[in-house]
Structure I
C-alpha cells in the first residue's frame, strides 16, 4: 500500500466543511453489516445499540462520499459503491491488524504458537485427531484453539487474531472472504446425513419426508449455524413436500447428536462424527442418499505471510485445493 494512499486515507480535504477523521471501528461495523445484512443483528454483534450503530454507518458513508448500502431491499444489499469499498475495507483492516501482530511478535514467545479458530463442532469432534495426524508427519506444534461461532471465526481471521480458521464450507455458506486475500485447503470431504433413533426392529422412528399426519420430529440448527443454513437450503429445494415438526433448536451439532440419540427426533449430523454410532446401530439413517449433503472442511488463511511455524504447518497439509469466494 503506497504512502500516497495512506495520506489520502488519513485526511481527505472537504471544501465545504472540515470532515470528521476516519475511525477503524467504522470499517469493522461496515464489514459486520456486509455479513449480517441486518442493522439489529450487527448492532448486537458489535455490542452497541441500533441507533448508535446506524449513526456510525452513516458517518462512514459521509466520509466515503457515497451510499454504501441499499436500505430499500430486505435484507439490505450493497450498492455498487459499497461493493467496491468492501475490498478496500477488508484490505485496510487486514493490513492494520497484520501490522499490529507483526509488532507484537518482536521478542514475543508466542511467535512459535499456531493460532486456530473453529466452531464448537469441529473443535470437539475433528480438531484433536486431525492435529495429531498432521503432527505425525513432522513434530508436535505449540497451538492455541479459540472455539467460537462461525461468524466470529471469520471476524478473527479478518482481524488477524488467528492464523487459521477451520470451517465447514459449502455454496450455501457465505464466507464473505475475498479470494484475492484469502485461500483455503480442503482437509476432509464430509457429508451431513439425517439420523434418528432406531425402533425395536432397527428401523428409524422417523423417516423423511414425513407426512402431514405424522411429521418428522426435527432437531434443527439455529440461524447462527453455518451448517444449519446448508440443511435449510436442502429442505427448501427438495421439490417435494417435507413435513417437519421443529421440536428443538441449537447451533451445536454436539448438542443435537445426544438429543437424537435420546429419541427426540431427526438431526442432520456430520457423517465423520457419527461413524461409530451408525456402525453400532445406536443411530440410523432417517432418509436415503437424496437427503445427504456433501460438505467440505477447509483450513483457511490470509495470503499474507505467516510466522515460519505457521507456514511450516500449512506446508504439511496434503490436500491442495483452493476454495473460491469470488
Structure II
C-alpha cells in the first residue's frame, strides 16, 4: 500500500536586517563616521566665524578713530595725529592687477586645456599635465624672485614700446621714468601664477564632456574645431567661468610675489606703466612689522575688506559649479 507524498514545508527565509531609514545610520562605525564628518563641518564654520568676528572687532576699533573716509581716502597714515587712512589706492591696485592677470591668463589657460584634452597625443598630454600641476605647487616667493630679477628688467623695453605706439590710449602712457615695477608687471606675474589653477580645472571640465556628443558631431561631418565649438565649449562654459573665478581669488590675495615686484605708493595714476600702486596683501606684508597697535588694527581693517572680496569671489564660483551637476558624473 503506497501513501501519497506529503508536501514539504518551504525553507525558512534567510534573516536579513531591515533597511535603515534614509539618512539614518544603524551601525556603530557609520554613526562614528557621520558624527566626525558633521563635527568637522561645524568646526570649519566656527573657525570661519571666529576669523570674521576677530577681523570685524579689530577693524571697528581702527575705523571708529579714523579721521578720513576709510573707503575713499588716498592716503595711509594710521600712526599720525590724527590718524588718516583709506583703501582707495589698495582697492584700485588689487582690482586692476587682477583684471590684467585674468585678461592674459584665461585665454591661454583655455587654449592649453583644449590642447591637453583634445589635441595632444596621449604620450604628450600626460607629461604636459604633470608639468602644469607642478607649476601650481611652486612657492609664491619663487615667482616673486623670478619677477624681480627676470621679468622687471626685460619689461623695460616693452614698456617703452607700449608707450611709443599705444600711449594715446592713456592706459599705456608712461609719464615718468623708472623700472617696470608697476601694476602692469604685477598683472603679468599674477597671470603666470594663476595659469596652472585655471588650466587644471578647465582641463578636468573638458574631459567630462559626453563622448556621445563629440561622436555625434563627428558623424555629421564636423571638423575637430567645430566639435569643440559646438560640443566642448558650450558644455564647459560654466566650468571655465568658475575656474577663472578661482584663479581670481588667488590673484586678489597674492602677497609675497607682489611685494617683491611692486614699488608701492599712494599716488593715484591711471597710467598702468607708471611705477607705484599697491594692493591689500602687499600693503599688509610691507607695513605690519613697523606698525604700532593701532596701525595693525588699520591693516586688519583692510584685511577684512580683502577677506570679504575673496569670500564673494569663491562663493560665486561655487554657485556656478553647482548649476552644472553633470561635472561630478561619468561621461555619457
Structure III
C-alpha cells in the first residue's frame, strides 16, 4: 500500500470514528407511551421518526402501553424515566403522596370522544347511559376520569353505571360490536373507524379546545411528557434535551399539513385507511400546543374535574405548582 492510499485509509477511519462517536455516547432513555398509535400521543413517535431525539444525543426507546394508568405505574417503579400520557395523572398522584410533573404539555384538549353504540338510538346524552357499561382504556386511566366526570355532571351517580377496561383500537371496537359496552371514551383513529361504519355516534366531543370548554368548563391540558419530580431535579440536562426534541416536534406539527405529518408515521398506524387517518389528524391537530407550555388556567380546570368525583381528592390540598413546570420549555431556542 503506497503512502497516498495509507493517507486516504486513515482519513476514512477517522471520519468513521467521528461519525460513530455521537451514537456511542448517546444517552439511553426509556419512555412509556399510553398507546403511541393514538393521534393524541403522536408527538412521541413523530419525534423519533424525524430524528429529533438523535439530534439531541439521546437514544430514546418508546415502549407502548395501551392504558395511561399502567404507564404511570411503570414510572413509579423506575422501569421508565418518563411517560407520554395525560397531565391529570400528575394531580391524581399528588393526592396519593406521589409527585410527578408535566415537563412538556403537548395538548390543551383531550382529543377524545364519548361514543354510544348505534344499537341504542334512544341515547341522546350522558344521562341516558345510566345503567349501561362504558368502555375505558383502564380503571384509573384518563378515559375513566373523564367518563366519571361526564356521568356525574349529567346527574348519574358513580354506582349507577359500570366502567369496563377494554383498551383502544381493535379491542374497543370488538367490545362495542359484541355489546360488552354500550358506549365508551376513545381516541382517533378509533373514533373515525366507528363513525365511518355507522356502528357508533358521538355523545360528547372533546377533540377541540372549544368543545372541551363547553363540556368540562375550561381548557383541559391533556397529553404531555411527565416525569418524577425527583428524577427531573437530578437529571436536568437530560430533561432539557428531551424537551428540546418535543418542542421541535410540536413546532413541526403546527407548521406542516396533516398529510405531511402522516407521511412520517408508520403505515400500520393508518389501520388500512390512510385518507381517514389524514382527515382525523387534520381535524384534530389543533389540540396540540405550539410550544409545550402549560395553558393558563388549565391545571385549575383539571383539578376541578377530578374533584367532582374522585374520593382521593376529598379533604386534600393539591399544590398545582408542583404538578407541572415551564422551566425547560422556556429555554428551548
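Each value in this text was obtained by applying a stated rule to the coordinates, not by laboratory testing. Treat the numbers as computed from the prediction; the structure is a model and nothing was measured. Cβ atoms are built from the backbone, for glycine too; each structure is taken alone.
Below are the figures for this structure:
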read-out: Origin of the derived value 1.5 (distance in nm of label points 7 Å out along Cα→Cβ at positions 62 and 310; candidates I, II, III); value: II
read-out: Label whose coordinates, when FRET efficiency 1/(1 + (r/R0)^6) of positions 126 and 230 (r between Cβ atoms, R0 = 30 Å, to 0.05) is calculated, return 0.65 (choices I, II, III); value: II
read-out: Origin of the derived value 22.1 (Kirkwood radius over Cα pairs in Å; candidates I, II, III); value: I
